[in-house]
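Next up: the structures, one after another.
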Structure P
Amino acid sequence: MLTDEYVRESIERMRAEGKDDELCEAKTCQSTLGESVWESVSAFANTHGGLLLLGVSEEERFKPARGFPIEKVSAQFMDGMGDGSRSAQKVFPAPHYDTHETTVDGVRILAVQIEELPADKKPCSVEIKGADQGAYKRIGDRDIRLTAAEIYELRSVATPGKADVSAVEDASFDDLDPRDIERLIDQVIASGSRAFAGCTTDQERLIRLHVLDKEGGVTLAGLLCLGFFPQQFRPSLVIDVAVHPGTEKGSNPDILFLDRRICDGSMPEAIEDALQAIFRNLRIISSIEGSERIERHELPMEVVREALVNAVIHREYAALFLGQPIHVDVFADRIEITNPGGLWGGVSLHNLGDGISRCRNPELLRLLRDYTNPDSKGPFVEGNGTGIQAMRARLKREGLPKPRFEASIDQFKVILPRPQASASKAQARERVEATLAQIVQDPAIQKAMETARRATDSAAQQRIVELISALGTANIQELAEALGKTATSLRPQLRALVDAGLIDATAPATSKKRRYRIADGA
C-alpha cells in the first residue's frame, strides 16, 4: 500500500542518486499524460513492478511540477489502464496498480504503484505499438524494448517446449553412435521400463525414446545425447569454457584468456571435457586429516558437474536461441555458468531447488537420465529435482560458500564462489578493522570523525569517514568491500559527504581513477 512516507523516501533517494532507478520513474506530465508513461508501465509490469511519480520533474532534480493537472492526468491514467472505455486502454494486459495523491514541497502529485504481471500473463505491451514492438523491460533507469527472444520466453514460460523433439534437418541415423544406441537400449531394458512393449526393431525402440521421430528423422534430443558430432548441424550448441586473469572480463588488456576450451561432441562428452577444462584451472587444497595428507580441489567436482548438467538440460533450444552456447567463465574469485533461456514452468529464484522437477526439455532430460556414462557407475543425470538441494548440501558440508543464482528473462546464471578468494577478502577486511582500531586514536582523525558526526546523523557516513581516514584514500569498490555494502548503495552517501565538504574526490565521477580522501580542514 502506498504511503506519503514511501513516496517521500523514493524522491529523496532519486534526488541523492541524481536520476530515476530500476524501481521508480518520474514523469513531469506538465499538461497531459505523455505516451512514454505507457512504456514505463509495460516495463514495470514485465520486470519487478515499480513506482510512477506523475507531476515530478527529473530535469529539475525531482521537484514537483507547478500547475500539474492532477485530476486530468489521474482520469487519463485510469482510462489508459482499462478502467474506463475499452477503446481508451493503452496497455494490454493491464497490470494491477494502486494510486495515491500526496503533497511534495507543497505541491500535489500522483504516485502510482505498478505490480508485476503474473508469469502466464506477460508480456504487457503498449497497444498502439503492437505486442512485438511495444513490450518493454526495466533496466536501471531505462525502459528497454524486449527482444524477440525475450518475448518468446515470456509467452512460452508455462508451455512445455517441443524443440528437443523436433527433427534436425539433414541429420540421419548414420550420425548417431551405434555404441551409445546399444548402451541406451540396454539400460532402458535393465531398468524394467515398459517403454519397448510391442517393439520388434531398434528403430521402433528409438522412436519410443524420441531419439527418432515417426518419420525416422533424428530429433535434437537424440542428436545431442547420441550423436557423433551434433555441431555439424548446430554449431553453437557447445560449452565455451574461458579462464580470465582477474575478476571481470577484460580486466587485463594484455591477457584475454588464461585458458580457453570449446567443448563439443555429444552433450555427455562436452560436459566431461568442460569439467576437465575447469578443474585444471582450479587450485588443489591440501589438509591433514588424522595422519593422512588429503588433497582436493577447491570446489567439489559433483557440484560443478550438476551445474553444467542443469545448464544443458534446462537451456532454451528454440530456434531464436540456437546461436548461443553455454558459457563457463572462470574468474579469480568465482565460476559463472550461464545458459540461454530464463527460468521456466513456474520456477523463480524464490522456489528454486524446492525438490519439484520442472523441465522445458523433458525428452532430453529422459534420454540423459536413461543414458549411462561408460566411465561412471550410474545414470548421467538423476532428473528427480534434487540437484540444487544436493549442490547446496555438499557445499555446506564442506564449509564452502553458498551458490548464487541470477535470472533474467532470457538467461540463467549459476555463480560458484571460489573459497580461497573469499577467504582472502575476509582476511583483508580483518586487516582493515585492525588498522582502524589503531588509527582512529589519532587526534586529527578523531577531529574529522567528530566533524562528520555533527554534519550528519548517518552512521554509514561516519563509518565511511573513518575508513577513508584510516586508508588515506580509497575508491568506491574498496569502501564497499570493507563495509560489506554494494557500490550502488554507497554512491548517495559519498555524494552527500562531498557536498558537505567532509571528503574530496580526486577525479570526475565518470573516471575509473576516482578516489576519495579527507577534505583539507575537515
Structure Q
Amino acid sequence: MDYIKINPSDNVAVALTDLRAGDAVAGVVLRTDVPRGHKIVLTDLGEGENVIKYGFPIGHVTRAVRAGEMIDHTCIKTNLEGLLEYHYEPQMPDQVGHDANQGHDANQGHDADPGHTRLDRVSFHGYRRGDGQVGIRNEIWVIPTVGCVNGICEQIVARFKAEMSGQIGAGQSVDAVVAFPHNYGCSQLGDDHQNTRTVLADMVHHPNAGGVLVVSLGCENNQLDAFRELVGPVDESRVRMFVCQTVEDEIEYGVRQLREIFAVCSRDRRTDVPVSELRVGLKCGGSDGLSGITANPLLGVFSDWVVARGGTTVLTEVPEMFGAETILMNRCQDRATFDKTVSLINDFKDYFIRNNQPVYENPSPGNKAGGISTLEEKSLGCTQKCGGSPVRDVLRYGERLSVKGLNLLSSPGNDLVASTALAAAGCQLVLFTTGRGTPFGSFVPTMKIATNTALATRKPTWIDFNAGVLAQDEPMEKVAARFIDAVLAVAGGEPVNSEKNGFREIAIFKTGVTL
C-alpha cells in the first residue's frame, strides 16, 4: 500500500511513499506530486471546511481545495484558540481504543497483545538498589551544583577514566563514568533556582547511578549544605559531595573520591527483576507525517504491554497535548486525576500567555516539511505514544514517580529538556520516536525509533529501531514483539547508539530572570 486512510471518517489520506501526479489514491487521481508523510484530499473542500485525520478535525482549509490535491501548512489553519473549559467524561480503556488510538487501526491486528507469545519474557536483568529502586545501568555520575565547576568535573572524570583504562564500559562491572555539565546553579531566582536544585537532586537518587560525586564551587546560590538537605539521606559509600574552594587540589580530591565510589559500585551485579519495575519515558522529536501511523502507535502498544504487567510509562511534552488533551482527560482514573490534568494543560497555556507568545503555533519547520500542518495533527499523533491505558497520576516538573501505570508529566516539548525531565522523574530509559532524526542522548539510555525506513537506513548510528516497516505492511504484532525484545535487551545492558557515541547531556527548564 502506497497510502493510508487512517480512520473511515477521514477526508484525507497520507502518502506512505513518494507519490506522483496521476497516481490513484482511494479512487482519486493525484493532481500533484505528494512526498511521503503528506496529506491528500479525498473530497472537494470549500474554504473554512475542516480537515479530518485520525477521525478528528486537525484544522480548516484557508482556501478551496479539490480532491487529489496535496494540502499542507500553507493552506490549513488550526481551529484552536483561547482557553477551554473542560468536563470530565470518563471513558475506560475498553471504550477508548478507536478514539484515542486511531493509528492502531492503520495496521493489521493492533488490538492483540504482542506479549502473548512472550510470557517467559516478563523480566529483565537490572540492578536492585538499597532503596528498593531498580536501575538498568551501573554508572558513576559527576554532578556540578553550578556551571562554574563544569570544567573541574570533566577533568576529574577524564583523569579517573585514564587511570582506570579498560575497567569501565560495556562488559565491565561499571558501565560508564560521566560528568553532566549544565549552565545553572547560580544567578537564578524563584522557580528556576528550585528547578535546578530539584533536577540535580533527582539525579543523585536515580537508580541508574550506582554512585554519584557532587561537586560544588562554594559561593554559588545552590549552596552545598542546603542542597545536601534537599537530597536527604543517602548511602555515603556511594554518594560523596565536596566544595572546591575548601580543598587543596580539587582534581586530585575528586579522583580520590571516585576511586572509593568505584570500589563499592564494582561489586554490583545484575539480577533478574520483573517488568513491573520498568519506568519508561515516552518522547517524540523531529516528527513527520508517519509518526502517528508507525512509531508512535508502536510505543502505544508497548506502553499498554508494560502497564498491563504492572510497569510504568510517562508521557510529557504538554504543549503537544493541546488539541488532544480531552482524550487523555477522559482516560483519567478519577476526578482528582482529571483535575490535575486540567491544571497541567491550563498552567502551560498560562505560561505561553504570560510571555506574550502564541499558544497554538507549535509545529516546527522540520515537522511541516515532514507533513505535519497543525498542532491538532501533531498532538493527535503525539499522544498515541501512551496507548489506551488509564491515566493514573500527573507529575509536576521535577517530581518523582510514586504511582505505577501511565503518568503524565509537566514539561515543554523541547527534546533535551523533556527527556531530562522524564529521566529526573525516575524513568530508567527514554523511548524517542523521530521522523527527521536526532543524535542526542539524555542522562539515561535514549532509544531512537525511526518512523520511516529511509531514515533508519540513512542514519544507522542514530537509530536503534525501525518502525517504518509498519508502513510496508509488516503486522504490528510482529514488529511490537521485536520491539519488546529490543527494549528488554536495552534494559538488560545492551547500549543504545547515543551511549555508544558518548552523547550524554542534561537540560534544565528555565522560565525566568538570570541575575
Tell me which structure, out of P, Q, gives 3.2 once distance in nm of label points 7 Å out along Cα→Cβ at positions 176 and 280 is calculated. P
Determine which structure produced the value 3, 15, 20, 21, 20, 13, 6, 2, 0, 0 for P(r) over Cα pairs in 10 Å bins from 0, in percent, calculated from the coordinates; the candidates are P, Q. P
For structures P, Q, calculate distance in nm of label points 7 Å out along Cα→Cβ at positions 336 and 360 and state which one comes out highest. Q
Quick one: relative contact order in percent (Cα under 8 Å, 6 or more apart) came out at 10 when computed from one of P, Q, so which one is it? P
When helix-only ellipticity at 222 nm (-39500 (n - 2.57) for each DSSP H run of 4 or more, over all residues; to 500) is computed for each of P, Q, which one produces -8500? Q
Tell me which of P, Q gives 20.5, 63 when you compute Rg and Dmax of the Cα atoms in Å, for residues 152-311 alone. P
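FYI, it's all coordinate maths here, none of it is from the lab. This one's a predicted model, so the numbers in the text were calculated from it and none came from an experiment. Cβ atoms are built from the backbone, for glycine too; each structure is taken alone.
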